[in-house]
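Next up: some structures, all given as structure tokens.
Bear in mind that the values in this text are calculations on the coordinates, not laboratory data. Quantities reported herein were computed from a predicted structural model and do not represent experimental measurements. Cβ atoms are built from the backbone, for glycine too; each structure is taken alone.
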Structure 1
Amino acid sequence: MPGVGKTTLIRALAERLTAYHPAGFYTEEIRDASGAREGFRLVTLCGRQLVLSHIHHPGPYRVSRYGVDVAGFEQLLANLDLTHSPSRLIIIDEIGKMECFSRRFTDDIAALLSQPKMLLATIASKGEGFISQVKNRLDCHLVMVTRENRDRLMSDLSAEIESRLGKGRDNAPPNPL
């Protein structure tokens, strides 16, 4: 559910697993001076940023009151080129309605799911189409993050990921983008 700490957890996992040189991105809320949410920003694990959606963004792609910058998102994805990343660990926050407006995004996620890389992602709790397809895959391990389990999940998930990736560290260089 929103606000339980999914992004905080995924950012902490990315930091804890830096030896594997993860590639990908997480989201941040954009808030005005009064604290009201105005949109969402993507931050790549190598530090690039993009405003994914904003209340003032025009265009046909909308989720609630937010306009989604699909063209900018697809350019960011092209620059990241996650399907060809040398990293064995890809981190995505999130597979949600805004992101799924991008055909490049859904194609990239589908390709990553068919590769031997590990994909660690947050995914919308509700959603049809691509979101439902990903959640119904037999090779996906879904974990519900709650306020009660989020702190424990940090050690549980990092141990599971390290076990699956092997004790050796990833020799791939960090993604330069």
Structure 2
Amino acid sequence: MRSSLSTASVAAGIRQATHAIDKDLPVTGIASFPDMIGQSISQERFRAILLGSFSAIALALAAGGIFGVTAYSTSQRAHEIGIRMALGAQPGDVLRLILGHGMKLTLLGLGSGGVAAFLLTRLMASLLYGVSATDPLTFAAVAIVLLGVALTASYIPARRAVRVDPMVVLRHE
């Protein structure tokens, strides 16, 4: 059962009880147990927030990079895509072609990044709490999130390519 006493009133009671026993005994640094626990893990909490922030920035940069590479690659292949569509390729076929290219690059990056991450687990082990540095669930979750981000980042240029009129692209070249 939780008491409605505040930390200040408990601290005042502790001081009075201590001074009743010995007036010369100093009473300093009184804090509640949750406050003491919070202070003891504050550095680890700061590291976790900092690491999480850097991870979010890295994810945004990865999404922007994948989007940029896919958009550039798609714009360079506009003539090819126009010919494919003029010869009868369906929009779904073109969409799969561009998404497949984006996913191929993403899987290559996930493979090399996964190997590098696995090799660097000793450096990260001291920063992790309650999870091992080689936790397969964490590796799988990160890979799934990155695949989702890459799929979304590749879908936008692919969708733009599908909407292009083949005659306009062929006349432009």
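Out of 1, 2, which one gives 4.6 for distance in nm of label points 7 Å out along Cα→Cβ at positions 7 and 151 as computed from the coordinates?
On the way: 1: 2.2; 2: 4.6.
Among 1, 2, the structure yielding 4.6 for distance in nm of label points 7 Å out along Cα→Cβ at positions 7 and 151 is 2.
For FRET efficiency 1/(1 + (r/R0)^6) of positions 55 and 79 (r between Cβ atoms, R0 = 25 Å, to 0.05), the calculated result is 0.05, so let me know which of 1, 2 that is. Provide the component values of the computation, followed by the final result.
Details: 1: 0.45; 2: 0.05.
Only one of 1, 2 returns 0.05 for FRET efficiency 1/(1 + (r/R0)^6) of positions 55 and 79 (r between Cβ atoms, R0 = 25 Å, to 0.05), namely 2.
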(message) Quick check on the output: 76, 14, 10 is Cα extents along the principal axes in Å, for residues 15-70 alone, derived from one of 1, 2. Which one produced it?
(response) 2
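Tell me which of 1, 2 gives -26000 when you compute helix-only ellipticity at 222 nm (-39500 (n - 2.57) for each DSSP H run of 4 or more, over all residues; to 500).
Numbers: 1: -9500; 2: -26000.
Here the read-out was taken from 2.
Among the shown structures 1, 2, from which was the value 3.4 of distance in nm of label points 7 Å out along Cα→Cβ at positions 47 and 159 calculated?
Of the structures listed, the value fits 1.
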(message) If FRET efficiency 1/(1 + (r/R0)^6) of positions 31 and 111 (r between Cβ atoms, R0 = 30 Å, to 0.05) is calculated from each of 1, 2, which structure is the one that comes out at 0.05?
(response) 2
(message) On mean count of other Cβ atoms within 10 Å over residues 23-30, which of the structures labelled 1, 2 is highest?
(response) 1
(request) Work out the source of 25, 19, 17 here, i.e. which of 1, 2 gives that when semi-axes √(5λ) of the Cα gyration tensor in Å is computed. (result) 1
(message) Out of 1, 2, which has the highest value for relative contact order in percent (Cα under 8 Å, 6 or more apart)?
(response) 2
